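Okay, got some structures for you below.
What follows draws every value from the coordinates through simple rules; no lab data is involved. Just so it is clear, the model here is predicted, and its values are computed rather than measured. Cβ atoms are built from the backbone, for glycine too; each structure is taken alone.
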Structure 1
C-alpha cells in the first residue's frame, strides 16, 4: 500500500472556505478511484497562514497513476486551488505502508 502526502498553505482567512472546497470537490475525486483506501485531511492554523495536508492511501502506484497521472509524484491541483493557495508545491511524498496487523 502507498501513502501519498500533499502539503498546501492558504491565508488563514480563507482556511474554512478551502476546507469546504476540499470536502466537496477533492475528497470525492480521491474516493472515486478504485483502489483508494482512505483520505484524511490535516489542518494546522499558524498565525496568518493555515497549512493543509492530505494523507491518502492507495493499493499501489498503478492506482495512484489512475488518479494523478503518469508522474505519480507530481501534485494534482484543481482550478479552484488558484482561489486559495499561496503557492503550488510541485511534488508530493510517497511512503510504503507496512501494516502491523
Structure 2
C-alpha cells in the first residue's frame, strides 16, 4: 500500500510540473497570437492605404491616356484592386498573460 501512495505522490508532482509548464507555454503563445493579430491588422491598413493611393493617384492619371484617344501597346484595361475588408479574429479569452503566475 505504501508504494502506491508513493507512486501517486510522484505522479501528482509530475502532473503539477507539466501543468505549470503548459500554462507558461500557453501564456507565451497567447502573446504571440496577440502580436501577430496586431501585425496582420497593420499590414491590412497599409495595404488598404496603398490601394487608395493607387486608385487616386496612379490609375486616375493612367486612365487619362485612354481619354485622350492615344494608341497604347496594350488594349488591356487596368484592373481594379479591391481593399481588404476582413480583420483578424480577436482572442476571446485574454486570461492568460506572459506575466501570469500559474500557481
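Which of 1, 2 yields 1.00 for FRET efficiency 1/(1 + (r/R0)^6) of positions 8 and 40 (r between Cβ atoms, R0 = 35 Å, to 0.05), as computed? It traces back to 1.
Among candidates 1, 2, the computation of helix-only ellipticity at 222 nm (-39500 (n - 2.57) for each DSSP H run of 4 or more, over all residues; to 500) that gave -21000 used structure 2. Here relative contact order in percent (Cα under 8 Å, 6 or more apart) was derived from just one of the structures 1, 2, and that gives 42; the source is 1. One of 1, 2 was used to compute P(r) over Cα pairs in 10 Å bins from 0, in percent, and the result was 15, 49, 29, 7, 0. Which label is that? The correct label is 1. Here distance in nm of label points 7 Å out along Cα→Cβ at positions 32 and 64 was derived from just one of the structures 1, 2, and that gives 2.1; the source is 1.
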